[in-house]
Structure I
Amino acid sequence: MRMKLREDTVSLTDFARNTKKHTQEIAECGRPRILTQNGKAAAVVLSPEAFEKLVYEAEERRLDLQLRKAVEAYAAGERGIPAEEAFEKLEKRTGIRRKSRK
């Protein structure tokens, strides 16, 4: 999704007056619109698909960083906590009791 600032920047007033036209263009080209107010960027409007992709990629990045941190900690000798202790903490936090494994 490569933005074209000249084409993708419109005033909030123009967007409000021509909402249908702008939303159709956003859906067709997949690029967001930057809305300006008094000449300054005030908001960004994007398609649900583009938003969903953005959220997915951000979550993937967050999980990747979390995993990388865990691998680095493990390589540095940190071994975390025992599973039983981890489950107990989860039970306290969520209030959900798990079935005993006997």
Structure II
Amino acid sequence: MPGYIIAHYKITDAEGIGNYVEAVMPILTAHGGEALVVDGDSQVMEGDAPHQSVVVKFPSVEAAKGFYNSAEYQAVRHFRTDNSTAGSLVIVEGVEGPE
């Protein structure tokens, strides 16, 4: 089953978050990740959510956890946390589509 990282946060420094995007993409790709959603203008229909939404697909939950826990990602994670607030990041298991 695929695994997904779903993140929501509010960017506080656009230039700083740009450093995160530049640094994280090669790490994400090396772990089999594929960015499916990167939206800076989410339309909140229910609840109270920050404006940035990100969905990344991995081959499995284990691959998503491997990415998140990797030394490479942990070394650049601060670019996201230092330049955003009010966030959440979860790893979830996806479902297989019909065959």
Structure III
Amino acid sequence: MSVMMGLRLTADPQRFEQAVKDNEELLQSIVGRAKQAGAVHHAFYAGDGEVLVVDEWPDEASFQGFYDSTGAEIGELMSKAGVSNEPQPLFWHLMDTPDKF
């Protein structure tokens, strides 16, 4: 069963969005490798002074393998986007509850 991975990034969302648009080639290279590593879904969400990364992966190991092999490129993009914290990935596993829809 797949897992959801989240990263909270301390950054100005407008600066972050512009930086990833300005570095689309680098971003697309990272995205391509994520898909090859098994990523199912990826999106950025803006909040008050932060950006949330939400991914779906087959399992934690798939994400970790991807992150280990692309960390330098991800770090470069995060630096250009003004991220000021060290991201720590968090993982969630779907629960089988009767209220799910």
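No lab work stands behind these numbers, since they all come straight from the coordinates. Owing to the predicted nature of the structure, the values given are computational and were not obtained by experimental measurement. Cβ atoms are built from the backbone, for glycine too; each structure is taken alone.
Key figures for this structure:
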{"read-out": "Structure from which 1.5 was derived, distance in nm of label points 7 Å out along Cα→Cβ at positions 8 and 80, options I, II, III", "value": "II"}
{"read-out": "Top of I, II, III by distance in nm of label points 7 Å out along Cα→Cβ at positions 56 and 88, largest first", "value": "I"}
{"read-out": "Which of I, II, III yields -11500 [helix-only ellipticity at 222 nm (-39500 (n - 2.57) for each DSSP H run of 4 or more, over all residues; to 500), calculated]", "value": "II"}
